[in-house]
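Every number here is computed from the coordinates shown, using simple stated rules; none is lab data. Not measured: the values here are computed from a predicted model. Cβ atoms are built from the backbone, for glycine too; each structure is taken alone.
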Structure I
Amino acid sequence: MAPDATTRARLGVYPGSFDPPTIAHVHIAERAIAQCGLDRLDLVISAVTLGKTESTLSPRDLRVAELQRLVDGHPALAVRTTEHSLLADIAEGYDLVVMGADKWAQVLDVAWYEGVAGRDAALQRLPTVALAPRPPWPLPGEDPAADPPAGVEVILLRTDAAHHAVSATGVRAGRTDWRARPPQR
């Protein structure tokens, strides 16, 4: 349902390197839109991707172009870039941030912050977190290490288990069936 003049559009952000975009990225995006009632979900690529060596990533302009071809014709998906690297900065102004359980484990890792207090302060700036399962990484409620700090709302996305093992690393290693393809026109 499109927002009317009295309601504000509900916006989500799905940050990632998308190198390359996978069928799981698309599935998670579609589930987030449907389950969370989003009017738009921005797929966002950062100029600097934390935790990844830029020299191993495809050039950002090529990744952006591939994502754009993928979302063309999908009215609820958009592609954006940002100079921000921290999720709390990328997600500022959005209602929801989407990520997989593997990214959630990284976000919770105190090594990225100046201690537990610094991590908690950064995470408390996040909007609601929509979390996609990605075994073997635990979900909140399954392992105390995966539980969010106080004041951080996490909802679990209902995703098809067939997508849990899909990864961009697998695509780069030859699993071409996992690569997302633009819709046929």
Structure II
Amino acid sequence: MVELDQAVKRPLLSLVPSWIHPNHFTILRALLLFPLILARNIPWLAVSIVLLSSVCDLFDGLLARVRGQTSETGASLDAFSDKFFLLGALIFACGDRVPSGLVNPIVALDVLLTILRPIKKRLRVTTKSNKWGAAKTWSQTAALVCVLSGWPWLGNRAYPFFGLAIFFALLSFRGHLQDFSK
């Protein structure tokens, strides 16, 4: 993630009322799946919802760090929200437009990563996300935008992004396994 200078972060985040907790953005991200499913055949609206979801994903962590409100619960909720929105969008909003050969590996790897988190927590191994998980999220988001855009020339560009998402998910999974040896 691009780090913003503190001189930019604080004024930007001061626009967010204090009663809004970072987890509100995280929960909103997950809930955006439902309007996305309804809008899946309205390209401009579907893409807007995916982009709003991405803004929520960026903003929740940034707001939590600046306000000193980071927590294990927030990190777990963020991981769940990512998977809920992205997998839900892939299956329910794009399922008929994306080959199962791309959907199945992404779903399988996310299920494995979800199962691994509580195991790592129980064994007192770090459950922090890694850079590969973030790269997977962003490449999968780019693929969703391509598919939902409604433009055939852009929709065909989704496949390399899905391929990158699978590659980054594998690297993320490997990184989480390596955490056990630290």
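Tell me which structure, out of I, II, gives 2.8 once distance in nm of label points 7 Å out along Cα→Cβ at positions 43 and 123 is calculated.
I
Taking volume of the Cα convex hull per residue in Å³, for residues 99-146 alone for each of I, II, which is largest?
Comparing I, II by volume of the Cα convex hull per residue in Å³, for residues 99-146 alone, the maximum is at I.
For structures I, II, which has the highest computed value of percent of Cα pairs over 24 Å apart?
Evaluating percent of Cα pairs over 24 Å apart on every structure, the highest lands on II.
Where does the value 35 come from, among I, II, when percent of Cα pairs over 21 Å apart, for residues 75-170 alone is the thing being computed?
I
Quick check: 0.85 is what I get for FRET efficiency 1/(1 + (r/R0)^6) of positions 59 and 131 (r between Cβ atoms, R0 = 25 Å, to 0.05), calculated from one of I, II. Which structure matches?
So the calculation was done on II.
Hey, helix-only ellipticity at 222 nm (-39500 (n - 2.57) for each DSSP H run of 4 or more, over all residues; to 500) derived from one of I, II reads -24000; which structure?
Answer for the origin of the read-out: II.
Can you say which of I, II returns 27 when relative contact order in percent (Cα under 8 Å, 6 or more apart) is computed?
This figure was derived from I.
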